[in-house]
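Each structure below is given as structure tokens.
All of the numbers you see were taken from the coordinates with simple rules; none came from a lab. This structure is a prediction, so every number in the text was calculated from the model and none was measured. Cβ atoms are built from the backbone, for glycine too; each structure is taken alone.
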Structure 1
Amino acid sequence: MGHAAAARAVQSALGLDRLLFVVANDPWQKSATREITPAEDRYAMTEALAAAIPGTEASRMEIDRGGPSFSVVTAGEVRNLYCHDDIDPEIFLVVGADLVPELGTWERPAELAELVTLAVVSRPGAVRPPVPAGWKLTWIDGPQVEASSSSVREALAQGEGVEGMVPIEVMHCIARRGLYAVDR
């Protein structure tokens with residue numbers, strides 16, 4: 001529900017023409033430290049989420065590219081797809097405020113900062129982290145949703161209900177695919 005609410009907040013605040021949910025093939029900063037749900041399963045859940053939110057779509061561009069997923073490469077691909085001689089839209093990269101301190105560890109961060117404007121979703125009233133130099137950004141007060149993806153996975157693995165934590169369309173996808181120890 002947090003991702004859905006954040007997407008709606010971003011759409012409302014920025015008046016976006018479209019919002020892509022790009023599914024990482026190999027989220028390299030996470031995959032070295034913990035088990036990652038297979039990309040095709042994450043894509044199926046993302047498709048279910050996008051179907052429930054008008055103006056959004058799931059994108060498999062990083063999956064189809066293969067290898068580690070780098071935002072700078074994806075931003076360049078998006079720019080090539082949507083920017084033309086007479087059209088140069090502003091490209092926003094939507095991130096949670098918790099990722100801002102890590103921006104310097106991303107692949108080619110200075111190049112990424114040139115390609116995108118960060119749309120940083122924060123919790124209302126939360127302290128905003130300092131932003132590394134060189135980034136264009138806009139702050140968006142996101143929803144107060146207490147559920148994280150990891151807490152949802154843990155609850156499902158323990159057989160607990162996640163009503164109110166996961167959109168029903170995504171829950172149906174999780175059950176259909178037998179993810180996180182949920183019976184089909």
Structure 2
Amino acid sequence: MRFQTKKIALAGMFLALSFVLPYLTGQLPEMGTAFCPMHFPVLLCGFVCGWPYGLAVGFIAPLLRFAIIAMPPFPACLFMAFELAVYGLSTGLFYKLLPKKNIYIYLSLIFSMLLGRFVWGITAFAFYGLTNTAFTFNMFLAREFINTIPGIVIQIILVPIIIIALKKAKMIPLERTL
């Protein structure tokens with residue numbers, strides 16, 4: 001029960017961080033798109049708290065932010081809700097299922113980032129298809145890969161460093177139950 005309470009508290013902290021971090025880039029919307037500040041806490045939540053919490057924080061974060069301050073704008077908040085939910089879900093599952101060697105943290109992160117972006121594309125394609133709005137593969141590549149290169153690079157560098165440091169400090173268990 002105590003471990004469950006700790007996970008809930010940590011998930012709340014990650015949700016709060018996903019709300020606050022975008023303020024660092026809020027003055028320049030292009031920076032927010034490039035650095036993906038909401039992604040960091042969700043990715044970390046999946047690793048630290050496990051897939052159910054990562055999934056929940058990822059799905060709630062953009063919708064809560066939209067409900068309170070209308071950012072990210074509609075319909076982007078919907079696409080991001082599914083994208084970030086997949087980030088939290090997949091980092092938690094991959095971390096649980098793969099060996100606990102540091103290289104697998106990188107693989108978990110990269111596969112999760114690819115899966116989340118793929119889900120963003122499917123969600124956007126479906127929404128824009130329903131509204132008869134053009135959505136091309138080039139738009140998908142630009143939005144999810146080209147424009148976000150700085151965020152992708154920073155995430156691939158920082159997230160594993162943080163997770164490895166938390167493992168060494170014994171702040172996250174080496175084994176986790178589903």
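Observations on the model:
- Looking across 1, 2, the calculation of percent of Cα pairs over 20 Å apart that yields 50 traces back to 2.
- Here Cα extents along the principal axes in Å, for residues 24-79 alone was derived from just one of the structures 1, 2, and that gives 32, 21, 17; the source is 2.
- Computed over structures 1, 2, distance in nm of label points 7 Å out along Cα→Cβ at positions 48 and 72 reaches its largest value in 1.
- In this comparison of 1, 2, the computed figure -11500 for helix-only ellipticity at 222 nm (-39500 (n - 2.57) for each DSSP H run of 4 or more, over all residues; to 500) is attributed to 1.
- Label whose coordinates, when distance in nm of label points 7 Å out along Cα→Cβ at positions 104 and 160 is calculated, return 1.5 (choices 1, 2): 2
- Mean count of other Cβ atoms within 10 Å over residues 40-47 - highest-scoring structure of 1, 2: 2
- Parent structure of the calculated result 3.7, given that distance in nm of label points 7 Å out along Cα→Cβ at positions 16 and 128 is the read-out and 1, 2 the choices: 2
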